[in-house]
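Down below are the structures I want you to see.
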Structure 1
Amino acid sequence: MCSVVAGLSGNADPRARKADGGMKVLSVNVGLPRTVEWKGRTVTTGIFKEPVDGRVAVRYLNLEGDRQADLSVHGGPDKAVYAYPAEHYAYWRRELPGMNLPLGMFGENLTIAGLLEDEVNVGDTFRVGNAELIATQPRLPCYKLGIRFGRTDMVRRFLASGRSGVYFAVQREGDVGAGDSVDPLDRESRGVSISAVTRLYVREIDDPDLLRRAIAVPALPDGWREHFRERLGKLEAV
């Protein structure tokens, strides 16, 4: 996980769902790593994604035509696909007036209408196009998000907003295109939402029951599980 800063707050504005209550892929975005200058040094990053036409293959490690630059913290089976809610773009246009925010700006592979972090549990599975994805974790961005936006405060702003997006593992390979529906297949019964995981980590909320439930979710990656297990041990030792 990339290093993060404190200051997460709740989402104050209502986030409207599609009128029919469903979820839909608005854009499929991919990109290859590129080298840029940032604060006097050369950095290679894969955060620059652009919408593509047609159908794109969804593989166990990424989408066809997409790559990550630093595999020590990005990519891998637990972060094969990153999705960002389309509803959040309205919030960011208010927060960053005058900035051009094309779909894919947050480095997401899928821009999805109706995918809200407080309504998606870690371990929930979805059919997207004809691929099957399982939600694994929220995104905790590193400094490269600031590179994409040209702002050194962007990581702090992103975390404070609570609008993390969702990382998915690929349970079944397939392909996806703009306009595809996103259909829930299975709901994880422990009820640990993506938003709850973000709050636990960023705000370090002392909630032993939530920590236990999070630790018990099979889809939660080992790094998160070990962090939460350590937190729980400290709370129980008091």
Structure 2
Amino acid sequence: MIVADYNNLSPEKAIALQQQLRTQIQLTPLQKEVTTIGGADISFNKYSETVYAGIVVLSYPALQVIHKAAVITTVTFPYIPGLLAFREVPALAQAWDKLAIKPNVLVLDGHGIAHPRRMGIATHFGIIAGIPTIGCAKSLLTGKYNDLGDHAFDTTPLISKNEIIGTVLRTKQKTNPVFVSPGNLITMEESVQLIKNCVVKYRIPTPTRLAHNYVNEVRVKGAVDE
């Protein structure tokens, strides 16, 4: 996958690139049956140039790990909320290129279109890679919501300027919700259903939970097992 050198972009040029990429978003139905699903996550210290990126591939719907890949790389683009994709996408692209088995859908620990410029990490990566992606974030970046019930799988729309940009999903009773939004080449409804199907024992869906654990193992080791 070819990714531009983001390290030399100014924040102003990064925002301009987001606006350009935004025109390429396609929230269209999945084109084939989902038999594999991936989870992607990044680990880094906001003051460090070292980035740990990992992708775990699972069978679907069984959610058994069948493959994974990780990289350790460096990045100099600054830590700026709303522009984190410029730190994360190049590292994730390297991990993606290492995968011998590519998942049908990739879930990223972050936002899709639930972003001030509709260009969260899941959307950005989905456009660059040309694959279906979903953002599933643990915290709210933008938008407002009301009337979320306390029961597992209760949902309510996430709204910004009268536009539905995501779905607030309570995955477990009386726990904090997650924020689901399509990235690219998938619909809102498909995104939410897939995430629901990936919730097993924990609040965080299995693909991104396992990816989170994986990149933290790599970070502790300081090396990637080939």
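FYI, it's all coordinate maths here, none of it is from the lab. Just so it is clear, the structure is predicted and the values come from calculations on it, not from any experiment. Cβ atoms are built from the backbone, for glycine too; each structure is taken alone.
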With distance in nm of label points 7 Å out along Cα→Cβ at positions 61 and 213 derived from the coordinates and found to be 2.2, which of 1, 2 does the value describe? 2
A value of 17.1, 56 was computed for Rg and Dmax of the Cα atoms in Å; which of 1, 2 is the source structure? 1
For structures 1, 2, which has the highest computed value of distance in nm of label points 7 Å out along Cα→Cβ at positions 101 and 189? 1
Taking distance in nm of label points 7 Å out along Cα→Cβ at positions 173 and 205 for each of 1, 2, which is largest? 1
From 1, 2, which structure was helix-only ellipticity at 222 nm (-39500 (n - 2.57) for each DSSP H run of 4 or more, over all residues; to 500) = -6500 calculated on? 1
If relative contact order in percent (Cα under 8 Å, 6 or more apart) computes to 23, which of 1, 2 did it come from? 2
So semi-axes √(5λ) of the Cα gyration tensor in Å, for residues 37-92 alone, computed for just one structure, reads 26, 11, 7; which one of 1, 2 is that? 2
